[in-house]
1. Work out relative contact order in percent (Cα under 8 Å, 6 or more apart) for each of structures P, Q, then name the structure with the largest result.
2. Using the calculated result 50, 26, 16 for semi-axes √(5λ) of the Cα gyration tensor in Å, pick out the matching structure from P, Q.
3. Out of P, Q, which one gives 12.5 for mean count of other Cβ atoms within 10 Å over residues 49-56 as computed from the coordinates?
4. One of P, Q was used to calculate FRET efficiency 1/(1 + (r/R0)^6) of positions 33 and 161 (r between Cβ atoms, R0 = 35 Å, to 0.05), giving 0.10; which?
5. Given that FRET efficiency 1/(1 + (r/R0)^6) of positions 73 and 169 (r between Cβ atoms, R0 = 30 Å, to 0.05), derived from a single structure, equals 0.85, which label among P, Q identifies that structure?
Structure P
Amino acid sequence: MRILLGYFLICCHSISYSQSIEKAFVIYNTKGGKTTVKRMLEQSQQANCILFGEFHDNPIIHWLQLEMADYLSTSNSTIFGFEMIESDQQVLLDLYITGKIDAKQFKDSCRLWPNYETDYRPLLDLAKEKGIPCIASNVKRKYASLLFKKGRTALDTLSEIDKMKFASLDFPVDSTLSQYREVRKMGGHGMGLNMMDAQAFKDATMALHIHRYLDLNFNVLHFNGAFHSDYYQGILWYLKRYDQLSKKKYLTISTVSQNQINKLEKEHVGKADFIICVPENMTKTH
């Protein structure tokens, strides 16, 4: 009897273990119901702007981003946007996509993230192959840092050309939004307000660059950290301000991690239109 019980427990453990590793991800809708990659791709095709919120170091998410980019690349109106490339490097990005500089020249000249080769170069190379324009959407890091340390007035002395590359310095911030409240808490009593402003500065700038292309009737697939668009806030909040008179269709995607991915935890429900749930023990790209 003990032998049979032991065998049963081993079998149960094996089944449980196999189920925990059989799926690398599960996709949920905003209400927490399970859905499919096919459904997510079909819905993305109906949107004017997709904000694909990632974990920067997650291989599954980068693979799904590449799949979506390839799926949408058949449309002449779809272009790609990147939080990971700062707006002052737009010219370098254009030169690379149009083949006027090679991969080494681009890498040597551009400020790129440590995981560029594994995670973002495939997207740029797809764009290069298909002739798809790309947007360097983020504010220059040193400007966001300067705002964080000294406030908005520290950027007043920059040239008008520099200022064209980021959101107007009178950009509003809705401090009641949960994401900004969280950022403000992280900064503590001393730097909380500036930290929130710096985060919003990035969001407003990325939204500005996306908006400029939406205004030209392009559709934009934008890659950004999930925090920048979770709960329909951040970038999307600013996009809706810029596009108040338009009827653009937006779609958001978020990434979350859980110990068990077969049911979406309550805290993640409502984060986006599609929520990609990955295991907490997933290997990282950097």
Structure Q
Amino acid sequence: MENMANRPAFRGARMFVLPTEALEEYAAHPLVARLYLTDVGCFPRAKNHTRTRREGIEEYILLYCAAGRGTVRVSGRTWQLTPGTAFCIPRGKPHEYAAHPADPWTLWWVHFKGTDTVYYPLQSCRVLTPSPRVAGRMHDWFDLLFESLEGDYSLENFLCMSQVLGLILTGLYRRPDAGSAPLTRAVRWMYAHLEEPLTLDRLCRELGMSKSGLNDLFRRYAHRPPLQFFTRLKMTEAAKLLRQTDLPVGEIARQLGYTDPYYFSRAFKKAEGTSPTAYRAAKPAYAPDPRDQPD
């Protein structure tokens, strides 16, 4: 499957260019269509490496500098890449990139398309510096791409490449929102206390927040008030217990802090659109797969 005619001259280089015929067969698959590569390669210590495309190309180009240095120029602006940094060249943009003459980069690159490209800020033109954990996995992810391409043109391999591309892009562009950290603490505390009643005063004390701050936090990130969110957690847990156990409805209500099973049933129906009994009857009961049982 490797395109030998286009193999670069760099020692240890790897490069694959997928033929159009192979792409057409699978690009229509709903999972593959989300993200799929057309070219991928690795150029170790690529001395004198340079590439210029005055009209750009129809794919996005992701460059990852694993070692050494290089420059990227897009629409008249220039960025420097150093070890452990990446850059995505937007589709259709005039560009050029080149290894540093004295310290040439080891460059991993991939050309890609897909419907999910709209969910990443690929037009932002900035140097990406992934976390040490993500940087430590880049080599393995690119190896998975190469391994898939060294196999056959099967749907399984195209699905694998699509998922790996998603991991690479998510790893590079993910930026935790520090503002959501209090929400994470609040939700974890709620989930650990599903069997208890909850007031806004108590939640404020547990989290050390004001009522206005707590309400603003939940409305911004969870799109509903905190007590409503807590009820939603309870109903989600109730639905799981109804599906996966044969506990009586009254016992499920008690486990979730409801002393009145009729009040619980009304709350469940409001959340799920049906009563607990009807919900259980409509959902297949949980039964372990006999193949998973010990002999």
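Every number here is computed from the coordinates shown, using simple stated rules; none is lab data. This structure is a prediction, so every number in the text was calculated from the model and none was measured. Cβ atoms are built from the backbone, for glycine too; each structure is taken alone.
1. Largest value of relative contact order in percent (Cα under 8 Å, 6 or more apart): P.
2. Q
3. Of the options listed, only Q reproduces it.
4. Derived from the structure labelled P.
5. Traced to structure Q.
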